[in-house]
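Multiple structures follow.
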Structure 1
Amino acid sequence: MYKVLVIEDDNMVGEMSTMYLSEEGYSVKRAESGSHGLQMIEQFAPDLVILDIMLPDISGIDLCLELRKRSCVPILAVSMKTEVLDRVDALVAGADDYLCKPFSMRELTARVAALIRRSHMSILNPMPGPAQANIDLDDGEPVKLDYERRAIYVNSSYVDTTYSEFEIMKLFVANKEKVFSRDELINALRGIDSFINDRSIDVHIANLRKKIEQDPKEPKLIKTVWGIGYKYMGNS
């Protein structure tokens, strides 16, 4: 039985979420404050955290950052805030998904199931080394993609990426040195991320650079083409 921790101070939302998730077969506990939520992370060891961004004692964004220091548990951020920048802030802080209030319990349970499924697929099917994955290491390219396992290797070392980050890298690697506008990247991700926009693309690119570049501040692999978008250079 998968365990879900709901960190939510709104009684109605918290109780409804707990009830519906319990009916779906999850073991659910609820914390009504950020400080209580941090304690519950250690005690309960959840498979997923539903985190309200607006808590009475701690900023949900700060709590998300703190949770990320302690755990790789999937985080579903929920909030009354509907602005794109609020969602981007949550994703940058480490949230895996974002759900705007008010939301249907059906959508909540679907998002929870998808995040847990994705997380546990990675655990049950750990990424093999590049030799096992039949990746050609002799062409001098620093970044390798294993399409079957949706794995990325940088200089033969596996790096963890989100679904959207992998899709962007797949597009880049297949079209080396092609300049992609932000609109083209947005269109490529539609259906994967329903909230995708220019700012989200920039966040994904920044996160990819942190994972694949030797110096993310001086990127050599993913270049910015000012006024247009981005291109992947590879071992040019």
Structure 2
Amino acid sequence: MATAASQVILHPLVSQGLKFGSTTLGRDKTYRAVQYFARFFAWYLLNKGDKLDAARWNALKSHLGTARKLLRLGKPIEHLQSALRTSLASGPAAEQILAIGRQIAYFGYLSYDAVIWANAIKFINLDPETAKRVSKTSSRFWLAGILFSLVNGVIKTARLASEAKRLQPGKSWGEKDVAEETQRETRLNAVKAAQVAARRQFTIDILDVWLPATGVGLTNLNEGTLGIFGLITSILGMQAQWKAVNGK
């Protein structure tokens, strides 16, 4: 019995899960996945007429949203640092400007998000109209950040496709020695990995953009659709973080 229990508790997958959960980003992505599933499921139950269970899932969604705001209290400064580092780095000018714009927009979004959290826990007291304006401003910054990221993704994808084509073996390379061929293959592999990451981020952005767009009133998607979109992007984010933490 003890052996069976140890095999379960000490299983590598359990250890990897604990390692993933020990990171703030890992916990945030997990909470986000549950939050958006709850958003979808509450909508589903409400449409079935099950108001009591829908209220329970809505409460879970709201409390997880508040908890995630607490986890993100230090994030605005991280985005400012990222903007500064990007401005000091070398790279294509258009991509650099768009990346800086994204980071600054997320700084604004998460700064207003902190005010929303403080009001939600009654640390400060905003009147309903002010709270509504703060929430809408937060969504506008969030939307701007995603739009910057989407445009950056299109430009970056085109650049990487062009570079990958140039790096393909062919006549343009001619006769090269072993060292140069190895260098070409290494660079090509790096470009292919960057293409995968760019496609993943573009997928996340194209789904997430509907969340703030609905928040500012530009679209009118129902709660179920937004819940599914958020759940999908949360799972994609969890996969990326799992790979970053566990290396697989």
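Quick note: the coordinates plus some simple rules give every number you see, no bench work behind them. On a predicted model such as this, the values are computed, not experimentally measured, just so you know. Cβ atoms are built from the backbone, for glycine too; each structure is taken alone.
The table that follows gives values for the structure above.
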| read-out | value |
| --- | --- |
| Distance in nm of label points 7 Å out along Cα→Cβ at positions 49 and 145 - structure with the largest value, from 1, 2 | 2 |
| At a computed 13 (relative contact order in percent (Cα under 8 Å, 6 or more apart)), which of 1, 2 | 1 |
| Which of 1, 2 yields 129 [volume of the Cα convex hull per residue in Å³, for residues 33-168 alone, calculated] | 1 |
| Structures 1, 2, by distance in nm of label points 7 Å out along Cα→Cβ at positions 17 and 161: label with the highest value | 2 |
| Which entry (1, 2) yields the derived value 20.9 for Kirkwood radius over Cα pairs in Å | 2 |
| Origin of the value -13500, where helix-only ellipticity at 222 nm (-39500 (n - 2.57) for each DSSP H run of 4 or more, over all residues; to 500) was derived from one of 1, 2 | 1 |
| Winner on distance in nm of label points 7 Å out along Cα→Cβ at positions 97 and 185 once structures 1, 2 are ranked, highest first | 2 |
